[in-house]
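Student: Listed next: structures, encoded as structure tokens.
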Structure P
Amino acid sequence: MPRSAFTASLIPPGVLPDARLLLWARGLRAFGDGYVSLLLPYYLTLLGFSALEIGALVTATLLGSGVMTLAVGFIAHRFRSRTLLEAASMLMVATGIAFILTTDFWPLLLIAFIGTINPSAGDVSVFAPLEHALLTRTVGAEHRTALFARYSLIGALVGALGAQAAGLPVLGEQWFALDVKHAVQIMFLVYGAFGLITLLLYRRLSPRLEPRDEAPATPLGKSKRMVYTLAAVFSLDAFAGGFAVQSLLALWLFDRFQLSIVTAGTIFFWTGIFSAFSQLAAARLARRIGLINTMVFTHLPANVFLMLVPLMPNLPLALLFLMLRSALSQMDVPARTSYVMAVVTPGERPAAASVTAVPRSLASAVSPMFAGWLLTLSPFGWPLVICGGLKIVYDLTLLAMFRRVRPPEEQ
């Protein structure tokens, strides 16, 4: 099938073939994650689970992703990244199938922990650090942040399209008289099919992308202290983010404003669009003010906007501040990824990417259960206030600790 002009604008001809394959894989996973993050709480509600139980299942997905990502980080130097990505793709296939074979809480909890279900709008999975390390090998330092901005753009933009697709089960019920629960299960099966397609993409990656002579004898060498410090700081951001992952934010909107899944899908489509195109500006802004400043000074106002959302008396005002938050909240993502890849040696990049990515799932795994509990106590939206406040503390901490640690291109 010929590429459309839209797709060509996302993955231009100038991008190297291996980078193009990785960007395509990111897009497929983002589409699946986009609708699964919204259908997950909706489906679990159809099964009769409470907000606390849904929070526990979301916690399990993040905790499992964190454990797996950390484990992969410490063995990545022994295996080809392509092999690990292929194994993760097979796990994605198995997850999509397993999620439709059981409706009981404890089996679902185990599947959520072991599988690849992503309840957030970002990429908190074992795929991300492996892809980051490979992408860094495809470009020079001067183009690294721009490539990661495009990687993040594709994830956010296609994820927004996926969020819009979350309304398909309800439309199937209206148009074709499908049972809505069975329609949702079909969507989980399609999610597994995306895993199979990404497997085929990873198998086309060039072996030259992984020169073995750069691999260190240990996962992390001289950059260990730097990486662990970054991971500790990032853990605060991730813990805060767990209070407002997309699945729980959708659950709050369902309860507070009685939204349908179709309306919620449209809302998260537009929040995804805003966050997607803002990431293109991240690379240009980073060239002007630096990576750390870009991370901090775009994140701070986004967190203030998030804290204001529960204070709004009606849906239009709440959506206004959600959109404002979305326009800024993800600009730090390509800057953060580029920064981590820049301050470590090439051979340490897979381990560094995994260790610093773990907080995006492991540390954030603790908070969704608390958020679900808070939602059972009050419809106000305390999880959003807590999320924004903790993220502001993270921003100020990051600025204080790393503003003088500059990547090579800024020195």
Structure Q
Amino acid sequence: MKIGIIKERKNPPDRRVVFSPDACKELLEKYPNLEIAVESSDVRFFTDDTYKNAGITVVNDVSDCDVLLGVKEVPIANLIPNKKYFFFSHTIKKQPYNRKLMQAILDKNISLFDHETLVNEKEQRVVAFGRYAGIVGAYNGFRAYGLKYGTFNLPKAESLKNQQDLIENLQKIDLPNIKVVLTGKGRVSNGAKEMLDGMKMRQVTVDAFLNSTFNEPVFVQLDVLDYNKRKDGKEIDKYDFYKHPEEYISDFMRFAKVADMYISGHYFGDGSPFIFTREDAKSPDFNIRVVADISCDIDGPVACTIQPSTIADPVYGYNPKTEKEDDYTKEDVIAVMAVDNLPCELPNDASVGFGNNFAKYVIPSFFDNDESGVLHRAQMTKEGSLTERFSYLQDYVDGK
């Protein structure tokens, strides 16, 4: 079997890749029947020469490969018919901006395996960049804090080489006795927590965060029932929240009254209550003035996220009174960091981590007749049609 690592062609350029040169080398040693060809790229973090020096073939044409691996969406003009593709298609939620891409995939008889659909028997994702979004998002949040108040100026994450480099820069800053609230307990939030732990910020309990003052910066990590409560006042468990989110309302304001900075790394499903609304942000009790919205849902659960920001211009201001963009250095304006492609700023670590999991959980299925079923569950299209598992996308494909 021959795998092709494709060039990323979506703009803005993405420097990540599924497999680093070292990962390719390890796979070739482990699987004698495997061939790997890397499409030449001038944007990838790992250069063509790095692959060549590792003994990996670099080519200009991957049309003879059986399986093609990428990160972001492949432009329609570059899709090769009758191939198996793995990439983030951003179609599983019926994203309207990628309808034509899905139609083209079907027209070209392509078998699509979206990275988001690669799940184990428990329906848990096996490959993701979420941890790295959390790592960079937390760093960028503190960078936004320094820019808002003019107290320190951290270098951009994209200019640093790895997570440890980010942590070492955070350890140099002098923070006042602020309170930081972090929502979520999954990959994203735990990635952010790695940074808070790395900079030696003290973690406190919910009760202490709400009711105590400190002579040092502190943070609290919240699970869904810490900032949501049932409308009827019953206390059940978080699985009830996941099953019946419509029965809950946000209880986040009790944290917003005492927190200075908010890092969002939460799960937000259909029907879940907004974490805070625009009306909440107008309240004189709303104390948060820096928000690192890693999830970046526009006009969603984090009311101040009115647009995505970019790696080039990562921070904008949200004026709660006007509900419009404003100068983030103004006292009553919230500084918002809402970059929607954060892992791109840490392409080395993100690529290595993603590739390790892809090699562990996906590659074996190519050689053991998909014993775990991971490929069967992930396949979205086959022979010009949607598979049964993804037949819910038919109206989306039809333009309805």
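Student: Upon calculation of relative contact order in percent (Cα under 8 Å, 6 or more apart) from the atomic coordinates, which of the structures P, Q produces 29?
Tutor: P
Student: Here P(r) over Cα pairs in 5 Å bins from 0, in percent, for residues 158-269 alone has been calculated and equals 2, 9, 10, 13, 13, 12, 13, 10, 8, 6, 3, 1, 0, so which of P, Q was it run on? Present the calculation step by step, with values, prior to reporting the outcome.
Tutor: On the way: P: 2, 9, 10, 13, 13, 12, 13, 10, 8, 6, 3, 1, 0; Q: 2, 11, 20, 20, 18, 13, 8, 5, 2, 0.
Derived from the structure labelled P.
Student: To test your reading of the models, identify which of P, Q gives 0.45 for FRET efficiency 1/(1 + (r/R0)^6) of positions 222 and 366 (r between Cβ atoms, R0 = 30 Å, to 0.05) when calculated.
Tutor: Going label by label, the one that fits is P.
Student: Also, quick follow-up: Check the numbers for distance in nm of label points 7 Å out along Cα→Cβ at positions 198 and 382 across P, Q and tell me which is largest.
Tutor: The maximum falls on structure Q.
Student: Work out which structure the value 0.95 belongs to, where FRET efficiency 1/(1 + (r/R0)^6) of positions 126 and 390 (r between Cβ atoms, R0 = 30 Å, to 0.05) was derived from one of P, Q.
Tutor: Q
Student: Work out which structure the value 31, 13, 6 belongs to, where semi-axes √(5λ) of the Cα gyration tensor in Å, for residues 38-93 alone was derived from one of P, Q.
Tutor: Only structure P yields this read-out.
Student: Quick check on the output: 20.8 is mean projected area of the Cα convex hull in nm², derived from one of P, Q. Which one produced it?
Tutor: Working: P: 18.5; Q: 20.8.
Computed on structure Q.
Student: Then there is this: Looking at structures P, Q, which one was helix-only ellipticity at 222 nm (-39500 (n - 2.57) for each DSSP H run of 4 or more, over all residues; to 500) calculated from, given that it came out as -7500?
Tutor: Details: P: -24500; Q: -7500.
This value belongs to structure Q.
Where a number appears in this text, it was derived from the coordinates with a stated rule and is not lab data. Model, not experiment: these values are computed from the prediction. Cβ atoms are built from the backbone, for glycine too; each structure is taken alone.
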